[in-house]
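None of the figures in this text is laboratory data; all of them are computed from the coordinates on show. Remember, it's a predicted structure, so these values are computed and weren't measured experimentally. Cβ atoms are built from the backbone, for glycine too; each structure is taken alone.
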Structure 1
Amino acid sequence: MDTKKVYKELLKKTKIRNYLVSGIGPGPSGVGRLMQNLIFLYKEENLKFIYKRNHISLSSLKSHKKYFYFYYEIILRIFDDILFKLKLFFIKDKRIIIIHPQTIGYKTIIYLLKYNNIFLYVVDNSFFCIRSYNVHPTYHNECLHCLGSLEPHNSCYPEPVMYFKKLNINYLKYFKLNSSKISFLAQNKNQKKLLIKHFGENIKVRVVGMVINELDDDINLNKNSKRYDIVFHGKSIIPKGIIYVLNLAHKLPQFTFMIPDLFANVQKLYPRKITNNVTCHEMSWETGLKDSVINARLVLNPSLWSAPIEGALLKSAYYNSNVGTVISEYGYEGEINIIRNHLRLSSDISIASEQIINFFNNS
């Protein structure tokens, strides 16, 4: 699929100004990298970008006793939010692509929907799951309980924006009732299936792919890079599979694991002691992770939710022939076809560990 061609068709030059509105600006996160790529590719198009500034962690500032910057950050957030909403208030009769509605504000989206032609580019599952990543709060597996029903588990609370739970549910019910007014832009076929199952057969939805501008032909290794048997390529959060990988390390002490994050950050998430075969080292794609991925015997992208196209999975598949994912019902991992040796792992750790042993024995 020529994603750029699809977007150019969508954003074809007309007398109507097109807008792209995101609650997350360009930066190191998944949506942040997507924004960087979109701005780079479409800055010459008839498209105006409006997005919020990226926040500095208040908890980090507080823990480092930077109290002046703590309160300054709060003030900056308030003024940025006011300015952001003012820019959107005056947009009427335009075509607007929306990215990450939770951080834009559901109330603001409802306002824009009344006066504009809205396209929602779907980056997560916040349209039916108040946690955005549809992972069960107890069992940590792909959860489809609220698909079409919007009746969250008692342990589920809105993320990453802390809306009141009932309010968040009411907003999602509003969008379900008014889904005919929205044009949905799905990343992949399975995400389109999710959208249809939730909103109904008659919604306007098309698959447009995802823009990624970080793949090149440079596969030269840093000579000082260490080789690990298994490299976890993802953010250290439960939906991305960090607990799953640490449990695998317990089951597979004969193999070395690498996690691209600080040991302290990883240990906070894990109720057991991290095993000695796990190395935790904070790094980004540009500061060593790319080398680790290229050099690994197996790269794991074990997202446990119904993940759409993830940049980390595409990069793993591009730079390494051996990539492992966890079997899902609606994840992109079930339809990707560019992985040469695709190991689709069971969600059961005991079975998955045997799969990995067999994989290494036969490769």
Structure 2
Amino acid sequence: MSYSEIDGFMVVAGQPHDPAILKKFKGWERRTAEVLDSAGDFQPKGRLSGSFICAHPPDYRGRPSLHFSFADWCALFREFKEIGIDTVFWQASAWLDLKECYYPSRIFSGYKQWNVVEPMMEAARAETMTLYLGTLGFFNGEISLGIRNGDISKAVETADTELDCFKELRNLYGGGFQGYYLSTEASFWPNRSPLVYQHGGTYFERVTAGIKEMAPELRILASPATYYSFSREQEATDRMMECFGRAQVDIFAPMDGIGQVHDLGALRTELGVWKGICRAKGSEFWSNCESFLITNPQGAVMQIEAADPKRFFYQMTMADQMGAKKLITWEAMHFMNPAGEPKARILRQAYQQYTKSLGRRV
């Protein structure tokens, strides 16, 4: 895994240049366009209630908040409330891979540090936002979970580091949050090593048990994904249950993956897998409707932009039809920024017009 520096912080670099990769992304875009064409002028349904926020996106240039003041955070949360978002999910307080930490930490004293969590948390309290706190995140489970060499003790060690991170944050900031977000993502892909799910299962079981022991009042949310599970729904379900079956997860808000490695034609199948998992575990079923499009995943930094409004409305509508209790999205602070790039402004304006129409119908 390679990294790039942007404006003083690190991100995971894009993929190496390869015409075949770009061809795949163009293929997903084309198939999504075909689904939208066949859908015609459908009636959108659902509305957003939450967004992930972050110190900075870990793998692209978004809207970094490393130097946000309390006032900056308050302004952002007011932007959110204008479009009905009252819940935020702090992606991560530290990244193992990036060697970055976003609060004054002793545990991660060797990492580059910024004081981002404190003003964000103070602003969330002042603006009465519900906050789910993410603590430790990592990308490379091959190393962090010991998958590469079959060493499951590494999964236990990393879980304990996450719990130590939570203890440190709780001691620093007390009850400044109402829920816990599992920052590290998990996903099903066909033909992955069984160790991915076995070691992930140990990791998530240990982290969630520790959080519930220390703070039983906190609800725990995970945002995993399944990819290419059409005709393999049972396999995807079984593998994700290996990963989360013993974990104490109150809410699953699966990533829909539209705009990165999925087209709209896969959406019903993938959401159906998670609806079944939630039923089996007694967890709430939400949906993470991703509001972006990766236009080129290659180079030092991937290219990414806000989604087309019709595509985003289709995602929301499908999630609503599949029974998702709440709809959330990724980094609305960037992809629905009222002062952002043109496509972000277009998406926000379209969404605002849609929610106003809902009010008129009521």
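With distance in nm of label points 7 Å out along Cα→Cβ at positions 146 and 202 computed per structure, which member of 1, 2 shows the largest figure? The structure with the largest value is 1.
One of 1, 2 was used to calculate mean projected area of the Cα convex hull in nm², for residues 178-281 alone, giving 10.4; which?
Structure of origin is 1.
Have a look at 1, 2 and say which one yields 13 for relative contact order in percent (Cα under 8 Å, 6 or more apart), as calculated. It traces back to 1. When helix-only ellipticity at 222 nm (-39500 (n - 2.57) for each DSSP H run of 4 or more, over all residues; to 500) is computed across structures 1, 2, the figure -13500 traces back to 2. Taking volume of the Cα convex hull per residue in Å³ as the criterion, which structure among 1, 2 has the greatest value? Once volume of the Cα convex hull per residue in Å³ is worked out for each structure, 1 has the highest.
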